[in-house]
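Trainee: I've put the structures underneath this note.
Derivation of every value follows stated rules applied to the coordinates shown; laboratory data play no part. Quantities reported herein were computed from a predicted structural model and do not represent experimental measurements. Cβ atoms are built from the backbone, for glycine too; each structure is taken alone.
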Structure 1
Amino acid sequence: MEYEKVIIETSKSIYRYLLKIGVTRAEAENIVQDTIQKSYINLNGITSSYA
């Protein structure tokens, strides 16, 4: 599934960025999880730049 692939790659990037700016691991994990959840909930409203 394309969505899953995008989420995995994006999540890794977000997590690394959060750690780089000083967010704790636990907070970074929570932020990434919340971000994934919100993107899934709003999936129908997301438009692809490739469409």
Structure 2
Amino acid sequence: MIHRFLGRLTGIAFLAGLLTVTAGCNTMKGLGEDIQNLGNSIEGAAQDD
């Protein structure tokens, strides 16, 4: 019973996060740019260390 509840809760949280990300980007191009910026930030942080 609790397993099913946690599975559903996880699924709902994942969908809510996905909707938030896609709503913030508005387009797939915007999503690609956001992912590229994230990669650049990670690369910069790795080079700083």
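Trainee: Suppose helix-only ellipticity at 222 nm (-39500 (n - 2.57) for each DSSP H run of 4 or more, over all residues; to 500) works out to -24000; of 1, 2, which structure was it derived from? Spell out each step's value before the answer.
Mentor: Numbers: 1: -24000; 2: -32000.
That value comes from structure 1.
Trainee: Cα extents along the principal axes in Å was computed and gave 36, 19, 17; which structure, 1, 2, did it come from?
Mentor: On the way: 1: 36, 19, 17; 2: 47, 31, 10.
It was calculated from structure 1.
Trainee: Any idea which of 1, 2 comes out highest on distance in nm of label points 7 Å out along Cα→Cβ at positions 23 and 39?
Mentor: Once distance in nm of label points 7 Å out along Cα→Cβ at positions 23 and 39 is worked out for each structure, 2 has the highest.
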